Structures are given as structure tokens and as C-alpha cells.
Structure P
């Protein structure tokens, strides 16, 4: 199995609570971030643990993703995601902490590509394009919502 780790940090001029409230509001993710999520259905909720089925958007395509997510109150979330349709699985962490200029977002996504043919095509694309696209579709939209 081939693994790729994407990692980046951003600072947003807003409180940790304001940022956390939006990034953990999975029910409204498609409304807030339509370029990332077409739909999210919460199948099961036990406290801060969610099982969800999402229709995600990436590389100009939509695909189903099963998510097992733990919301970390005031700190973000961690999620194990499987997309059998796209041929990937991954461990995602969006962690928030106080920063002198607002909130530090520390984002890590460890992706496993299961299909051999997809590794050849997807690996360079994911390494080069995925984080730039995610920053534009998610981080920049988040900034518009919360920055003062």
C-alpha cells in the first residue's frame, strides 16, 4: 500500500472557539464548504463520535466517503475516512490551538492509495495539487466566515 502524508499549518485571525464551531459542524459542511462536500449524512452519533457518509468533491469528481470522526471540543477533530469508490483511505487531523494572531490550524492527512493504477496517476497530483485546492476551498472560505 502506498502512503502519502499531507501537512500544513495556517493562522486565522479568529478565536479558537469560533473556528472550532464551524470546522466541527459537519451537518452544515456542504453549505459552508460546497467545493469540499456535496452532502454529509450522520448515520450514528455517540457523544463526540460520529459515523458519517459523505459525498465529497475533489479533482473535479464526487465520491462517497465513510467517515469515523471524533470531535475534540475546542481543539478540532480526527477522522478515519474510507472511499472505496475512489480507492483511498486516510487518517485526517484538524487540530486547533491558540496563536498570538488568533487560531493556529495544524492539518495532517495521511492517505493510503489502494489501487495500483491510481497510485501512478494520483500520487503526483495529490502531492502537488491536493493541499493547494483544499486551502482554496476550505481554509480561504473559513477565513471569510470568521476573520474580523
Structure Q
């Protein structure tokens, strides 16, 4: 039995559609595989989880990151504002105030601990100014 051209064409249409569907399915499967790999890659690089984020935020709050420096002339006969007081504190106001007093023949350095924005040692006006500037985020003079 011989098939006419029309009958042959009608048989080839479903076969052609099947081949095209298989090719589309293979292409789609490849694309899904590639996208799955990209998603896994992105998940591996995603930001930290919420628990890690809270821990990092706590560590940042404890970092000595608020700094202010006040320069001044400690003695009337000296110029150039070579003396200074620097406050270095964390978000809670804990840290240190360092002062360096410069005189003609010597220089002295002092360090005073700070807890919650206050020191158990008496702070000079310049040290208080540096501490206030560090707490408010403004730069001292």
C-alpha cells in the first residue's frame, strides 16, 4: 500500500510536533538545571541569617567606633594646640579617653576608662568635651 503525498504529510505532522516537543522539553530541562545551579550558588552567597545578623549587630554596638579629638594649648606660654584629648567609645558609651599634655620640655599621656559615658576619674573640661563630641557624633575643636 502506497501513501499519497497528503497522507504522508498528515503522518509527518504529528511526528514533527513530537520531535519539536521533545526538543523543547530537553531545552527546558537544561534551563531548569542551569537555574537550579544559579539558585544554589546565590543561596551559598546570601546574607547571613537573622541569628547571625543579631550577633553581628551586637558586636558592632560593642566596637569602639565613636571617636572625637579636642586639640588645645595646655599652657599659656605654648602655642600650636599640641595637647589633645581623644575619646574612643562604643554605642553604650564604654571606652577610653586619652589625653596628651604637651609642654616645652616634656609630654605626658593619660588614659581614663569610661563606662556608660562617665569615668571614675575626674575628667578635665577638654576630656569632657571630647567625650560629649564622641557621644553625639560631632567633632571636637
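Each reported figure results from applying straightforward, stated rules to the coordinates on display, with no laboratory input. Nothing here was measured: the structure is a model prediction, and the numbers come from that model. Cβ atoms are built from the backbone, for glycine too; each structure is taken alone.
One of P, Q was used to compute Kirkwood radius over Cα pairs in Å, and the result was 21.3. Which label is that? The value was obtained from structure Q. Figure out for me which of the structures P, Q the number 19 belongs to, where relative contact order in percent (Cα under 8 Å, 6 or more apart) was derived from the coordinates. So the calculation was done on Q.
Where is mean count of other Cβ atoms within 10 Å over residues 27-34 largest, in which of P, Q?
Details: P: 14.5; Q: 10.0.
Across P, Q, mean count of other Cβ atoms within 10 Å over residues 27-34 peaks for P.
State the single structure among P, Q that was used to calculate helix-only ellipticity at 222 nm (-39500 (n - 2.57) for each DSSP H run of 4 or more, over all residues; to 500), giving -16000. The partial results should precede the final answer.
On the way: P: -5500; Q: -16000.
Source structure: Q.
From P, Q, which structure was mean count of other Cβ atoms within 10 Å over residues 75-82 = 17.6 calculated on? Only one of P, Q returns 17.6 for mean count of other Cβ atoms within 10 Å over residues 75-82, namely P.
Quick check: 17.5 is what I get for mean count of other Cβ atoms within 10 Å over residues 83-90, calculated from one of P, Q. Which structure matches? Show your work: numbers first, answer last.
Values: P: 17.5; Q: 22.0.
Structure P accounts for this read-out.
Looking across P, Q, the calculation of distance in nm of label points 7 Å out along Cα→Cβ at positions 107 and 131 that yields 1.0 traces back to P. State the single structure among P, Q that was used to calculate Cα Rg over 2.2 N^0.38 Å, for residues 35-90 alone, giving 1.14. Checking each candidate, the match is P. Each of P, Q could give distance in nm of label points 7 Å out along Cα→Cβ at positions 3 and 67, but the derived value 8.4 comes from Q.
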